[in-house]
Structure I
Amino acid sequence: MAITVVVPKPAAAAAAPGHALPAWLQAAPLAAVFVLFFLIPLALIVMVSFWDFNEYELLPGFTFKNYLSIFEGCSSNAADWCVTFKTYFSTFKFCLLVWIITLVIGFAVSYFMAFHVRSSTMQTLLFVVCTIPFWTSNVIRMISWVPLLGRNGLVNQSLQRAGLIEEPLEWLLFSDFSVVLAFVHLYTMFMIVPIFNSMMRIDRSLLEAASDCGATAWQTLWNVVVPLSRTGIIIGSIFVITIVMGDFVTIGVMGGQQIASVGKIIQVQTSYLQFPLAAANAVLLLSIVLMIIWGLTRLVDIRKEL
């Protein structure tokens, strides 16, 4: 007696999600958004940077006048730096200081939440606490420092009442200190999130193995946690560096309109309708930022983390 075995065909396979449309068609909406909101505006900025202008109008054409004027008066003598070199040096200084401080704070906070807070509920609660400052505008958060750091602010009054100082400290507000403080206050969260995400992916058995091998807490931190958190550190660094390099609102408010930055120069040139010159500065700034990002992305494969 013959037995016939009927193997049912997987009918659901033909209607599996993601296979109904070609891959290029699925990527078309995102590609259109990328082209419309990134490539086209970027191409327009590059094009305008080669135009000429006067007090009344833009003059379409092709000239390197704007790029040459950026470095006008520059000299190889370090004592005779032009405005552009001084401005970029000031911007890089803020960028480096903010990056170091946010990295230290972000790594410490992420390490505490990832390895010392066992409850997922408490981790979520601490994350909410970290995001509370983002519930208000950046400008409001910056202005809130003024009554604290001003000449007659809370900090100076408290120090004077305690007898620690005789005269109010002038450098607390409208100075490099206040600018760096505001940057750290605004952008530390951009360093915490990716580092914490990387630390949560670390296999805890690796830490136990390091401890069983006799490694101290610092050795485990340096040889296990830091290398495995490197991707999060790089992503957070990219966030902080790119934001600080182009920021002009924070420097304008906390610096009392007395501290220069590349973003501030572009904003001033735009307000005076010097769009080709501002576009040339923007292209130069974008090129430097892209080179920094390229250098950072060579250190790790960010695609594995994403």
Structure II
Amino acid sequence: MKYNLIIFSPMARRPVISAFAVVAALLLAGCPDGGTPTDAFEVTPDVPYAVANYSPTAAQTTWEEKTLYLDVYEPTDEAKAPRRALILMHGGSFLENGKENERMVEWASYFANRGFVVFSIDYRLIGDFPPAPLYWETSFLPDAAHAATVDAKAAVRFVRANALSYNVDPNRIAFLGESAGAIAGAGVAYTDSDDLASDGQSFPIPAFNNPGESARVNAYIHFWGNADHVLSDVDKNDPPTMIVHGNEDDVFLTPFEAAERLNFLLDLLDVPNEFYEADGFGHSAWNYRLRGKSLERLTWEFLQDYMP
């Protein structure tokens, strides 16, 4: 089976096709155990999707504006109908990592190679000293978690606003968050579109951030995160959810018990969900397999079932 891999530099604006397509793609995307891989995909790096407030110092006496970027992975085969979209949000304890993270590239490649248009996003971190509403001071989460949720919703609105340009079906947008990205992703999945959508009353949504679009998603994948902060917002109309969490995860912000609480509530409200307890795994259960199926394959099957 033929594979083509698109390799890009963070400074590049146009994709480059690798001469070592077969070997590199197998190393990057793994074996083709879900769907039928396409011949190739293109990567457009550093697409501006939002502007956001930050402070250059912890004193937070002034706010400045920065541009947030995402990378777009697009299949190059011709599609007769609009494609499904998948938004990826990396983890890193709200301290580190980015859209160029190896796992994000791997997963974006996997799904772009199977017909999805994938958007891998950067967002504000603790070092950006972002603003947050006063009520957030009582949260067990840092201000950056609020800002990350605001940014994640801006990413969803960007995809929906630009659906025609990317040949995306605006009614088939999935969101995958891992760790810190799943904490923010839970805010995307379970709160109303206008909630957690700005940095506070003093910071209305900028016009560049597509305030007229909905930030709701049609499917949600929650990897080793925590949704405790939005459990009271969960209702029967929320999107189908896939939860994966190592049962030995004892990280303070993302204990395994948080996944059990989310699963229990989704079951109680009859929200379609699939809960995978990764037995023997701690945090970041990327190598989890079930009956020989990789985590990528399980995720692909979830999306086939709930967002075909």
| task | For Cα extents along the principal axes in Å, for residues 202-289 alone, the calculated result is 66, 27, 14, so let me know which of I, II that is. | result | I
| remark: The value 17 for percent of Cα pairs over 34 Å apart, derived from one of I, II, belongs to structure II
| query | Thinking only about mean count of other Cβ atoms within 10 Å over residues 122-129, which of I, II has the largest value? | reply | II
| For which of I, II does FRET efficiency 1/(1 + (r/R0)^6) of positions 58 and 82 (r between Cβ atoms, R0 = 30 Å, to 0.05), calculated from the coordinates, equal 0.75? | I
| Hey, FRET efficiency 1/(1 + (r/R0)^6) of positions 154 and 234 (r between Cβ atoms, R0 = 30 Å, to 0.05) derived from one of I, II reads 0.20; which structure? | I
| said: So if we calculate distance in nm of label points 7 Å out along Cα→Cβ at positions 130 and 162 for every structure here (I, II), which label has the highest result? | reply: I
| field | Among I, II, structure where relative contact order in percent (Cα under 8 Å, 6 or more apart) as derived comes to 15 | value | II
| request: Taking 0.55 as the value of FRET efficiency 1/(1 + (r/R0)^6) of positions 90 and 266 (r between Cβ atoms, R0 = 25 Å, to 0.05) derived from one of the structures shown (I, II), identify that structure. | output: II
| field | Of the structures I, II, the one that -18500 was derived from, the read-out being helix-only ellipticity at 222 nm (-39500 (n - 2.57) for each DSSP H run of 4 or more, over all residues; to 500) | value | I
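Each reported figure results from applying straightforward, stated rules to the coordinates on display, with no laboratory input. The structure displayed is predicted, hence computed values, not measured ones. Cβ atoms are built from the backbone, for glycine too; each structure is taken alone.
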